[in-house]
Each structure stands twice: as structure tokens, then as C-alpha cells.
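Once you scroll down, you'll see the structures, which are given as C-alpha cells.
Quick note: the coordinates plus some simple rules give every number you see, no bench work behind them. Predicted, not measured: the structure shown is a model, and the values here were computed from it. Cβ atoms are built from the backbone, for glycine too; each structure is taken alone.
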Structure 1
Amino acid sequence: MKALRPSYEMKRYTLPQLLRLRAEHEGDRVALREKDLGIWNEITYAQYFENVLLFAHGLLSLGFGPGERLAIIADNIPEWLYAELGAQAVRGISVGVYQSSLPPEIAYMLAYTGASVVLAEDQEQVDKLYEIRNEIPHVRHVIYEDEKGMRGYQDPWLLSFAEVLERGREHRRKHPDAVERLLLEASPEEVCHLSSTSGTTGRPKAAMLRHRNLIHMGVALQEVDPLLPTDDYLSFLPLAWIGEQMTSVAMALTGGFAVNFPEAVETALQDLKEVGPHVMFSPPRVWEAIQSQVWVRISESPRFNRLVYERLLRVGYRAAEYRMRGKPLPLALRLAYGLADWVLFRPLRDQLGFLRLRRAYTGGAALGPDTFRFFHAIGVNLKQIYGQTEIAGIAFVHRDGDVRPETVGKPIPGTEVRISEEGEVLCRSDAVCAGYWERPDATAETFREG
């Protein structure tokens, strides 16, 4: 059956309802891949939704219900998505916690959001929770995904992910319609996810994101830069970050492309070469590191090769100036670039895993113009974005053929922007969140109706 395409009509659904729709229409298509012990394992939409349902039933068996919060502390793994969408399927709220968080930071987020269940990926994260256990009496259960090193932990507070799925199977046998009823009752206006802000002016606040906020963002960005159901994306930035939620959850469910999870955070750039993604989203430090690696390899090459590479790069830089402005290349430059691409740029993109890359994004901080020009010189369509947690991802993005490194592009569709008298960027959009969790003071200060 033909894959569903992004549409603002999707805002009629919740995220789990959208996954259900994909499972019904295109259940055999690959939705996720995870690399484990060197092998890429595929997960179809039907399997994806089945795992979400089982986890949701498992949560109900633990007494978790509508309005409760499930916190997740994990790397980029499919189980994060099963847990997040499973909690939302029973009208609960997911809470992303950075896996690098220290115990006091975790204690604050769990207490602030009142999470009753926590998914902690492995022994390291479980040990952090034990360290703060007296500070989080509201946490009834801790679920761990990686069972390595956990055999000696005999505590009813703890359950393995596999145990929760088994409880879910048993619960579904006894109450077959329990999850389905809640899933269908849910409204896209309901808060589904709490995403922490940077906390630069104090302790982090949690933005209350509704289903329709995330779905609007997923559709709007793909209106600017369409993605195909056959496309691949590598998810390696923290899923607690709004940018990764926007891509791996909102854009993936609205666009239907495959989300690939690396074997480990440390192997992400190597795994990227195997995936060969069509779209990539990374902060400036990643792009700068890749550029640095390329320069090191060039500097260590034989002198003749180095001279050739430098001359070809000069051709690439000249071509980039035209392409970033959307101007056609003069014939002589087009021919010279074709040669440079065949000799250097295409093999280089292939080695980096960028051969299929149509668009790449950077955000979170300014990327230097030299780095921008370098990637455009070698044929990578790198674009700057600007956004924030409160708007479910981004507000501005460069358009193809209009990439000026000193800017962040134009507002995405459905986003109105103006600058306040104080110089603040004000945005109005269907992606703007419902305010800050349990912070009416900060909500009143930051958000305005109309």
C-alpha cells in the first residue's frame, strides 16, 4: 500500500494514533533499525506498534494511568520510542532526561515532573537512581533495558524491559481493549511530552508539548525540505533534546522515513558511514570535528596529492559561492567542478557516509562561515536552523539555494515572527507549547495569547 505522506490533516491525530495508522497502512515497511553486535536489525511499523502496545499494557499493569509521567534516561535505542509512545498511548506524559545527567540533576527533574515510573537504560543509570532514592519517593517502579550487570539487584522496585513486555502480554489477554480504548480517547490537544529547557537563567523548566505541536513541526519542516518514505536518518543526538524529538519522533511519524540507531554513541560516526543517511542533523561541534578530520588527512598526504587537493578545493569554494546563492555555475566552473567532484569530492563524501545526503542541518549555536563553505564546497547541502524547545523544534531554516552563513534563513511555514522592543524574537505558531510544567509564573512571563 502507498506510504502516507506528511499533511497538516495529521494534526487530527495523536502521535500513537499516527503510528497506529502507519502500522495499519504500511505495516511491513521498515520504521526503525538498530545496530547490535555489528548487525543492523530491522523493525517494521507493525512490530514498532506492537512493542508500543505491549509496553502500554505493561504500564497499565503497574498502575500507570492517564496524566502520569514516565521519565526516560537512555541512549538512542528503539526502547526509548516504545516507552515514550507507550506512555502516551495510555494518555500519560513522557519526560526526557539526558543520559549524561548527574544524580542531583536527575533528582530535580524527577521531583519537578513527579514521574511515577522511570526507564533507565542500564546499570549505570540504575545506580544513579539508587543514589537519590530517598529524594524520589514518588517513583514507584524503575525499568531497565540492558540486563548486563543487573542479576545481583533483587528489588521489587526494579523490573527489566522484557518483564514489562511480558506483563503487557498477560494484561492484554485479560483486558484486550484497555490500551485501545485510551489510545482512541486521547486528543491531539493533550500534553504528551515534557522537554527541558537549557536552564541558563536558573533550574531547567519543562516545556509542555502537545501532540499537535510536534506533528505540526514535523509536517512544516518537510513542507520546506520534503523527505521520502525510502529515506534514512541516523539518530545519535540525545532524545531528551527537542531537536531529536522533532526528527526521530515528529518528522519520522509524519514523513515515514526510517530511523537508524547506532550501536553506541561512540560508534555513531562510523555507523553513519554504513547507513548513508539522506538527512542529517548535528550541532556545530560535529561538523567542525568532521572538517578537522578531513584537513588532517589532507595535511598528512604526499605533497603532490596535497597540492592537487588544495587546487580542487579552491574550485569547490568558487562553486559553493554560486550554489549557496542559487545561481547557475558558469560553464567553465561547472566543468571544473565536475572534474573536482569525480576526483575528490564524491570519494570524500562516500568515505564520510554523505554520498546519499541531500540535506544537512546545524543548530544550537552559530557555525563558522568557513566551515559552512567547506561543506558546500565538497557537495554537502548544509543549512542553519534556529529554534527553541518552546516551539517544538525550529522556527527558521535556510532554503535550498539561499544559504547565507551569517543568517538562519526564513521562518518555516505557519510561523509568524516579529522582534520585540527589547530585541527578543517572538514566534506565533501551532507548534508553540502549552507553557511550562508547574510554572505558571514563568508561563505568564514568556507566553502571550493571540
Structure 2
Amino acid sequence: MKKGRVIVIGGGPAGIEAALTASSRFEEVYLVSEQPAGAWKMNDTAVWQSVLGKNGDITPQELNVYAQSVHTKWMSEQIDLLQHSGVRTKLGNVTFLSPNKINIENGEKTDTIEGDYFILAVGSRPAFPQSLHPYGEKVLSFHSLHQLKSWPESIVVIGDGPIGFEAVNLFSLAHVKVNWIVPEDGPGARIFDEDLSDSLLSHYQKRGVRIFRGPVATSMKEERGRLHISREDGSHVEAQCAFIVPSFLSNLDRLTLVNAEVDENSIDASTGQSNQSHIYVVGDADLSVAAVYAQAKARQAVLHMDGKQEAPLLLEDLPLSFHQWPEVASIGITKPGSSKLKARTFSIKSRNYVHMIEKGNEGWIKVIYNEQGILFGASAIGEGAKGIISMLAIPIKLKQSVSNLQSLFATHPSQNEMAAHIIRTIADEV
């Protein structure tokens, strides 16, 4: 075990992963965060979708109570995990006093501690145009859903990307009339394959979602209880409420990095190491992509800090997911793009117990592989998609031929049985 004190700043997915990784490699590890470890900014959106998929008549207030209970339990379990791993936790706002010293302010109490290594996993915060800024329960975003007391008759969702898709899904599941303003080439889910986006759009359109492509929203005005959204071409879209998809700003500016002598432009894209060799930046504080990417980058930073040389982390090596009801997930290459690669599509209902129990809609799993049976990627939509892709990620990451895995069976019945079935089916083919 390496000598020295590691201080992880931030208690989200990246911060927790960094602290757990460091706890088995360094003699002393602290995790300092503004909120209790495990606080997750996308909790409400994920939980609300999961529940609405089964019960579209539940109220926002009931959803909020349940979501907060899930969030509280999750945070409690993360704190227990950290403490059992020997990580010391502190609450408060952090500012650097010098490259090796931080100040922690928690109400009237302040504390100063020194560290040998620092992992900055302070995340990011939503940013909005001044003319399209959330307020109350009239204009919402993902972080203010808890303010909604009852379902509106209609809503305008402004923006796409995963957050826009999830907002459209959430409100349409609740039988709210949804109008969706997106770019000319939208809606797009950014890092996810367009086949997945197209499948989601078919779900939304069956629920009556109207899509307005092209001129972007520029301002909004409230008149007689309704919002009038103005667009670049002078047209308007109106509804009772609005949901704004934000951009994100790194929270690094809150740490007084000038005192740490850190140049934010110096951060190494591969390792997260800054110009101060003992200070690393990871997760959304560096680049807002996905929670799993933030976790992987955090672990890689700690390994580098410990002197381990890891191969550069590639986004396509990670299982990515978003959306609930239906679930969406993918990893690696999701289209053949070469005569040497094949694609095969399976119904997600086949040997998928979770999909049957949850009474999920139609869905599919597409697998990309070569004639030697090596898997290069997969994408899926439907209940159980995240678990199936997580299991297929193992042979994809290891670049193992499915011929070596054809004796693999999963528990019966389970969603993992579907992944094992895919592996055996392709093994029989090649």
C-alpha cells in the first residue's frame, strides 16, 4: 500500500469510484462533498420514468416522495460502502488554499486539511439561456421536477439529447400532451445510434407527441396561464408548461484553483492529470458524457496516480445507457460499416424473463460480429436492455470469440439468459 493521503472532492459516481479505488492502494483516503455521497442529479428522471411505465395515473407528488426515498436509501448504502472500505467522509464546500491544502466550510464550522494527492470529481451544473430559464413549476428542467405538484395538460420540451428524450418519455407516459422543439436534424440522442433514436420516436409518436424541427426557441412569455414559446422564424408553440434541456458548466470554478496553481487547460485527456502532477480532474468536472464514463475515468486516474500505466479509455469500450420504459443501451460498434462484419438482430422478448414480467413493449438487440465470432458491439432497446448489454460488454471488451464461450449459461429465468442465448446462437453460426 502506497503512503500518502488522497483527498477526493465530490461524492457523485466519479468521486465514489475514485475513493473506493484509492482505498485499497493508499493508506489514507478522504471523500469531501457538498451533499452526502451518492447524491445523483438524474435520480428523479430515472425513477419517475420507471414508475410511470407501470402506472401512468400516479401523481407528481407521489412520484417525488418515492424518488426521494430511493435517493435517500441509495446515499445511505454508498456511505456505508465507503466507510466499510476505510474511506473517511466529510461534508462541506471546498476551496483550495494552496496546492496541497483545502478549506472545508460547513455552516459555521470550517476545517483545513492537507493532502498528498487530489482527485477533483466535483461534477457540473446545468446552464440555461437567460430567456429560457426554469422557474417554479411552470418552466422545469431535470433538476426541478420535484416542484411539480400536478400534471399539466400540455408541455413544450425544448432541446434533444438524452435529457430531451427522457423528458418527452416521462411526460408522454403521464398522458401529458407533448410538443417537442428540436434542431433541424433532430431529434438526436448524441452518443447513441440513430436506430435507437428512431425506435424511441416511434414510441413517442404513438402517444401523440408532436415534433417541431428547425427554428430554435428564442424566448418565452406567459399569458393567461399559458406559455408562448417564440422561435427564430417568428412562429410560436404554446403549452401550459415547458421543460428546458440545459447545457452544462464544470464546477471547477468553485474550487479557487488559482490557489492550487492548476491550469484548467493543462488537464491530460487520457489520465486526468493536471499541470500539478498530484492533482487530477475526472468525471463531469472535465467532460460531461455519461456516469459510467465518469466512473471509468476516475478509476483510471487513481491507477495512474499509483504508477500503473493503463491503455487510453475509449468511450466505445463502455456500456452506455439512458431512458426507462423502454430501456436503451449500447456498446462498441453498432453498425457493420465493413464487409468483414455482420449484424444480427434478436427480439428482446426471446428468453428475457424481465421483459415478460414487466410487460414491456416490442424491442430488439442488434449484435455486430465477424466470421470468427468476435463481438464488436451491440445495441438494445426494451426492458432488460441495460443488463443484457452489460453482460455482452464482457466478451466485447475482452475480444473473445463466442466459440470459447458457448458453454456459458445464465440463471433461469433471468434477463441475463438472453445474453447467453445470443452468445451461443452466434457460436453455432460461426
task = Work out which structure the value -12000 belongs to, where helix-only ellipticity at 222 nm (-39500 (n - 2.57) for each DSSP H run of 4 or more, over all residues; to 500) was derived from one of 1, 2.
result = 1
inquiry  = When Cα extents along the principal axes in Å, for residues 256-407 alone is computed for each of 1, 2, which one produces 49, 36, 28?
reply    = 1
note = Structures 1, 2 compared on distance in nm of label points 7 Å out along Cα→Cβ at positions 48 and 176: the greatest is 1
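When P(r) over Cα pairs in 5 Å bins from 0, in percent, for residues 152-215 alone is calculated, the result is 4, 20, 34, 27, 12, 3, 0; to which of the structures 1, 2 does this value belong?
Working: 1: 4, 13, 11, 12, 14, 18, 15, 8, 4, 1; 2: 4, 20, 34, 27, 12, 3, 0.
Clearly, the read-out refers to 2.
Give the label, chosen from 1, 2, of the structure having the highest value of FRET efficiency 1/(1 + (r/R0)^6) of positions 296 and 328 (r between Cβ atoms, R0 = 25 Å, to 0.05).
Details: 1: 0.15; 2: 0.85.
Largest calculated value belongs to 2.
From which structure (1, 2) was semi-axes √(5λ) of the Cα gyration tensor in Å calculated, if the value obtained is 39, 25, 22?
Working: 1: 39, 25, 22; 2: 35, 32, 20.
Computed on structure 1.
When mean count of other Cβ atoms within 10 Å over residues 112-119 is calculated, the result is 19.4; to which of the structures 1, 2 does this value belong?
Numbers: 1: 22.9; 2: 19.4.
Source structure: 2.
Which of 1, 2 yields 20.5, 59 for Rg and Dmax of the Cα atoms in Å, for residues 104-279 alone, as computed?
Here the read-out was taken from 2.
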